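K.L.:
Multiple structures are listed underneath, in structure tokens.
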Structure I
């Protein structure tokens, strides 16, 4: 299936015609579009990519969840530009598994509907195209919580062609590839690793300490395994038995701050079991910013990766100021340094040992 997807994406075609162009989308559908000045994005993650491409001035309607959900933690919704689109007409409820509303999309009158591939599980793109009379282009951000470089590369190229944002699409691809390459080069010759675990990883709502992800993108870019990897039957999210932590004894623990309060509550009920874990006994507990919020926040995942690198391999990252690096990444992807805005809801890149005392 993966190979088929890559083949389909590699067949990206953009044929110039007298009055229209044909673009082959993620599903291999040939989508005929004319000049695009107005767009809507439906489904998890779709609007994020529009912001990455600096095409937010083309947006003519948004999903209702964008107006209702907490902004902090969802990278693009923390920008100043997001405030300018919150007054636009609603085109549907938004949110996982929620179908679009054709009648509302028609009222917004877009030239192109950009649809997340996730949404095709609940609504057929050809049906939406027929019901609205507007071309529907399906894009993909890869699996939830992951950063699939090949899929993203092709998706940005596809959107760049459709929205006349080729130069910006290439810039984003260069940024993404450059950071991932830098992270890998700093760590690729390391032979021995500390035992690391990232817990309370967000996925479809709040999750406990025992919830994690394998592979975890920031660790993967750092060529570093998680203690959870050998317990994962498939790639994705998993929940571990607490006994595994007592057996594996992670030396460094990171906690997704989107679920920090839940972990603190559980710790307060039975601190003894946590304090049997080496990382808790030695105070090697750190926070990371959540990046699974209405699909993968790519910029936040990259910022987290540099912080993890700084903690796990301080000598390899001694030249990195993690706050400055995070802001540089947010600036490159979204045009603003956002780290301080995260601090309105999360502790940020800090040691959390004072929250989990084992004395």
Structure II
């Protein structure tokens, strides 16, 4: 059983825990008086700002003017605090500590220490704010988890569908002509690339743009123009790539225009090196019958221009197999199942473990969605 499909879902617990903590802190604040506590916390911070501002100038032999300003500002601040303010006595006692004709750093330190009597309220507000953020994050996590569950459900449903495949089906009827075609087209393309002029080869590649199911990457316009116009375009692609590695002094003996060859070919090396037959091959396990049938039709018109009859014949055989869609899909499903289902997954399919996982995922999603809908957004 997966950790996320336990009877008690961690995703639901995390959401409930975050909500419960926020609710607890809000209740505690309501018991004391939320607005009053926030006023006390604001007063605590204001008191510290006043003490910090005058701690240096109003002590010892410091500026007398600063001392007078501090005494007036701090006493006015405390006297104007609401009578019902929680811990008002703490502020009054802090004022008493600095209500002296002469102040030193120790007086300011003791006044600050006395304000510590409000820190539990400060922590309560900070904890409430942190709990609000954590609850917000927990709701986002819950939404993310629901999205993840939906993706997992799709995967598990697919696994169950693959489990229905006939693993004893003769998939070699499909595999053999596909492999024969792929091997043949790779070899034929290598030969065509090596033995044909770059001009003809790249013009051929360019013409494949009329076949959308044959995704050979089109040559850059600048490269195509170069091989069309330059006498060096009569050389093959491998030869031009080899020339591009020559020193300039050596290349002038081989190329009609050494500078142009260096400039046009060297800058397109990545494209030319990667231009191979893979876009012309058929994948294994194969795609659905209709997709293979349409693609094979376009491939025949492209591959037939350079590949031997045996390779084209293998492609025709694959295309012929697609006409019996029921048989093709039976073989295809078996091929996909063999390719994707390992021994452990097959055992879980046989034991019902995959089906139970699907049920648990659906239950978790339903439970989590209900909790999200039931709990307040903030």
Structure III
């Protein structure tokens, strides 16, 4: 809930409670003046409810006025938006929780070693680090570690066989010490260490041609209904992994957009955030500015633009439309909020604090 809505909601709740209690007291005094005993049977609940709703409306109005007054005061105060964004990035840096980071890396390395020792005859290459952890776009509050398994073209008859075999092997080995679950394209292994969950997405893929040369794989896509058949999905592993290499400013913005996405419950897939940011900050579009705020706003604007289009081509698979990863309602909601927030931040940079407020950063 944003600051404005929170002020209004709190004002409404307080207004309702106070006026309802006052009316109960008034009814007790009225009964006392008439010499009558005040009981639940004689209590006029409808009257208290009506007055409570009136008080709620008044309280909401007071909450709104209080919000506007405080916003006006804040607007007059000095605020460095770039420093604020840097503080968010520091807060969500994986290094802020070294114990979690060390445990995650230790488990990852052990997991990869076990896979090498047991899958080597079927693999065309060693397991590869991929995803946000490898691309350095992960945040401490929410991240998975992705491991890509490139299988030889002749290792399995079908992609489904590859996916099922990988799941069975992982479940047999780690099922008693971790939660092993089938996901759309990956197999999730969730370990718990000192009360903290450490999640791994194991992504099996089969080479299409010569993986060591073209880095292209076919993934199995698990159907979301038991009566449907699975499908395949082509990826270019090098394109996806290299997307943010030598782009430190893009990585910062991607991390900020992930926090924004989670804080505001927008459900925009990470791959959309990443590709939109990289394109937005390219020389063909806005370019990179020295200001984190400018880079963020430009990326938000470009993201809203791409979400509003019918097709957003995936760099890793030109036949894939990234906009198919998000439903129409979520797209419309995201575009509307992005544009509203950009406008408000351009008027008052203090509004940055509101778009990043929420349980995610508590």
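K.L.:
Can you rank I, II, III by Kirkwood radius over Cα pairs in Å and just name the one with the largest value?
P.N.:
Top value of Kirkwood radius over Cα pairs in Å, among I, II, III, belongs to structure II.
K.L.:
I, II, III: which one has helix-only ellipticity at 222 nm (-39500 (n - 2.57) for each DSSP H run of 4 or more, over all residues; to 500), as calculated, at -17500?
P.N.:
Source structure for this number: III.
K.L.:
Once mean count of other Cβ atoms within 10 Å over residues 111-118 is calculated for every structure in I, II, III, which label goes with the largest value?
P.N.:
Going through I, II, III one by one, mean count of other Cβ atoms within 10 Å over residues 111-118 peaks for structure I.
Every read-out reported here was derived from the displayed coordinates using simple, explicitly stated rules and does not represent laboratory data. In this text the structure is predicted, and so the values were computed from the model without any measurement. Cβ atoms are built from the backbone, for glycine too; each structure is taken alone.
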